[in-house]
Structure P
Amino acid sequence: MELVLLFISVAIINNLVLTKFLGICPFIGVSRKLDMAFGMGCAVTFVITISGALTWIINNMVLRPIGMDYLKYIAFIMVIASMVQLVEMYLRKFFPPLYESFGIFLALITTNCAILGTCLLIDMNNYSFIKALVASFGGGVGFTLVICMMGGIRENLEWADVPDALKGAGITLITAGIMTLAFMGFTGIGSH
């Protein structure tokens, strides 16, 4: 039950994008179309889950025992960059149209602060390996959930009568703010 609550907490209640404001760049940049948003969400979920597991192993099994845990930031960034390269090669080989549609945003997963933030939160909370896996997978699922929600909303906004001054980034940021307020309504659930 504790793992289920951790998953729900990371995915919904303490969503990385809407409550911690991590990963905003791909959230805004790739959420124009639902299919692109879902593809980016899946890529981020893969990278964040594998990175969370590998960084836990490197930090707890290698760096801490030899007293070099001050190198964790470098190790975390190297793991994240390697996972993004793996995803990039996979998409280029098996899903060329999706790879082309992502453009620069695929490489930007490397600098997605939601991934590094999750690895650091796992370390800060001193999670066990299983909790680290659940937290990183929950973070990816939460990212996918909100980017797909935003993608669906933005597709519908194309048909809405939006004032000229708010078209584009303006209405997108207002929508993100409203989504944030909705997700913050879950705060306090499960804290008893």
Structure Q
Amino acid sequence: MKNVLLLGDSIRLLYQPLVQARLRDRAAVYGPAENGRWSGYTLNSLRFWLPMDSPWSPADALPIPDIVHWNNGIWDMGDDYGLGRPFTSPYEYVSALERTITVLRKLCGEKVAIIMATTTPTADTDPSAPHEYNELLKQVAARNGIEVNDLFTAIASDIPANISPDRIHLTESGTAIAAAQVTACIERYL
């Protein structure tokens, strides 16, 4: 049985139980108990979530994965303080993505299968924002030979049905769509 690590923000926390249930007989699926928030937070937190060859390695680290499925983006592109700019600039976003790939390969081995997922849409986001960040993610993935799971397109097909009244998180329908797509991507590596 392969180990599958799910990384990401609150969207990951929504679909993770369904992915675990769908793959329970074929893979050990797990993720951090906490929200991975923005890309820089996920990058920094890898040292607390995964074992490292150092005296500071966490005693309760997650198992080394064979497969990593990962999504960050909504927090990155948000203008939470009304400053007229995203929380994470496009340059910082690309840097964090590239560095996360490097760290995952260092901690998990060069053969770890990494799947990067596009960020899901929100009901409020400027439609150009997710596209810019998702295009940057796709470019990083292409440069690193990584598969992209296009969660954005799957969820954007029906925003009213797939995005909850809070205008950010997924409805039950949206969660089921995301879980099915995440599961299908992971199954290619089992």
Structure R
Amino acid sequence: MVDSIYAGQISTNALAGLGFSFPIFFLIISLSSGLGNGTTALTAISLGEDDKEKFHSYAYNAVIMSLLFGILLPILAFLTVRPLFELAGATGEVLEIGYDYTTTVFMGATFFALNFIFRGILYAEGKTKPYRNVLISGFFLNLILDPLFTFGWFGLPKLGVSGIAYATILSQVMGTIYLTNTLLKSESFDVKMFFEILFH
């Protein structure tokens, strides 16, 4: 909603470009959510069994999957987004704006995925408030960052629609930092055991 409001202030073509990008953008959300829900189920069962090794093994595998997801998805975006938009009927400036926004957002795919993974682990521990906090703070961060990056306020470069994408990525990065810190402080997560699995 916030992205659409600021894109509409740029031009109708900018808003149309975002319109083309949203179905593909929600692919990130859907895949990340699936990873997160799977992580919740498996880590919750491990905690119920009081099997800390299995819990950390599932957490490790989920993090690795999210990192691979963050590498592969931007590559796929660069290869497929333009043909998909052209197939959907996008042309000219609308096509270029939609392509720039989508490929930029996909560069932050790792952070989207990690946030859902960390949410999943925290949900397994019965902690639902941290991700709620991420959603609320993300909304307000976007509200502030979108015009800063889009219109170049306070001496920042004017990035246009790409600025909206960068604002979204930055809000996800902040969420990842917060959720990582919360997870490291949780009673179920043992950093030493996690890295033992990494170097095993």
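Structure data summary
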{"item": "Structure with the greatest value (metric mean count of other Cβ atoms within 10 Å over residues 79-86, set P, Q, R)", "result": "P"}
{"item": "Origin of the value 0.30, where FRET efficiency 1/(1 + (r/R0)^6) of positions 119 and 159 (r between Cβ atoms, R0 = 25 Å, to 0.05) was derived from one of P, Q, R", "result": "R"}
{"item": "Highest-scoring label, criterion being distance in nm of label points 7 Å out along Cα→Cβ at positions 39 and 151, among P, Q, R", "result": "R"}
{"item": "Structure responsible for -21500, with helix-only ellipticity at 222 nm (-39500 (n - 2.57) for each DSSP H run of 4 or more, over all residues; to 500) calculated and labels P, Q, R on offer", "result": "P"}
{"item": "Read-out relative contact order in percent (Cα under 8 Å, 6 or more apart), computed value 43, structure in P, Q, R", "result": "P"}
{"item": "Which entry (P, Q, R) yields the derived value 1.00 for Rg/Rh (Cα atoms, Kirkwood Rh)", "result": "P"}
{"item": "Mean count of other Cβ atoms within 10 Å over residues 47-54 - highest-scoring structure of P, Q, R", "result": "P"}
{"item": "Computed 22.9 for mean count of other Cβ atoms within 10 Å over residues 95-102 - originating structure among P, Q, R", "result": "R"}
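Values quoted throughout were computed directly from the atomic coordinates according to the rules given, and no laboratory measurement underlies them. Since we're looking at a predicted model, the values are computed, not measured. Cβ atoms are built from the backbone, for glycine too; each structure is taken alone.
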